[in-house]
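Colleague: Below are structures written as structure tokens.
Quick note: the coordinates plus some simple rules give every number you see, no bench work behind them. Everything quoted here is computed from the prediction, not taken from an experiment. Cβ atoms are built from the backbone, for glycine too; each structure is taken alone.
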Structure 1
Amino acid sequence: MNDLAGRLKSVRVHLHLSSAEMAKKVGLQNRKSWEGYEKGSNSPKAEVLCNLARSGIDAEWLLTGEGEMLRLLAQQPDDRDAVCQVDEGILRLVITEAEKFYRMHHLRIPPDQFAKVISLGYAMMAGEKIKGNDISTDALHFIMRAGLPGH
């Protein structure tokens, strides 16, 4: 799948769930929200992405299409005990900051572009945490400002 909407649909189909069942699984109020994600008319919220990652869906694959859908499939057989976990705090922070930033600038970006910003922001901020640096949203805001029209 080349787009976020298609990957979200692939997850639901893989799990053999209806739209209503999938919505419930990820914490949505109704199936229409999930269907909006699959159509590409809405971007998934932080809680939805975290719930998918908690369910074993590889967040990098979900956001970028790179790698395997399921985290365990992406691991080497001798690494199965060391499955890479998504830092939900960082993921939630990046998504929340991006949502606020685009809302503040009255911008509506396509879900695939939003997913790329989230993936890049997450990688950058997770890298800073691994290095032992404080996690600041300044660099994230810099990346988002660079993508504004006229910059």
Structure 2
Amino acid sequence: MTPETHACIFCRIGRGEIEAHVIHEEDEILAFLDIGPIRPGHVQIIAREHYPWFEALPEPLAARIMALAQKIARVQKQIYGVPRVAFMFTGGDVAHAHAHLVPMVKGDDVTSRRYIVEETVTYRPIPMPPLTEMAATAAELRAAMATAG
């Protein structure tokens, strides 16, 4: 065990060293409630093995996480009566690939809403980059994808 995996909170949860409200577990993955939920029923799914970023996950393992996420999302929709569930891989707060499933009550549930203290939040239209900039970005990504392994 490396010092990184020894100290990683998600590795510790995966090993059972830190208690979590587990909703599903398998040999390679674990799903549990987020301790700082955006909405009730906010679930995280982790690989038990340490992968710092989602793109480091082996494809079969990422597919298992996705399949479990779909199953959990269907249950969340039923329990919470929501039309959709957000699914996203993150790693900003903990460098261990983890997926979030958030029952979407409002359109801004997957923003940093939980950190906003004002009761009424105001919004502006989403800024749209110039079409030439978007075309250049898309071309750059397509070119990189064509040469990626």
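Colleague: For helix-only ellipticity at 222 nm (-39500 (n - 2.57) for each DSSP H run of 4 or more, over all residues; to 500), the calculated result is -18000, so let me know which of 1, 2 that is.
Modeller: 1
Colleague: Further question on the same structure: Can you spot which of 1, 2 the value 51, 46, 29 was calculated from, given it is Cα extents along the principal axes in Å?
Modeller: Computing Cα extents along the principal axes in Å on every structure in 1, 2 gives 51, 46, 29 only for 2.
Colleague: Just checking, which of 1, 2 has the largest value of mean count of other Cβ atoms within 10 Å over residues 31-38?
Modeller: Structure 1 comes out on top.
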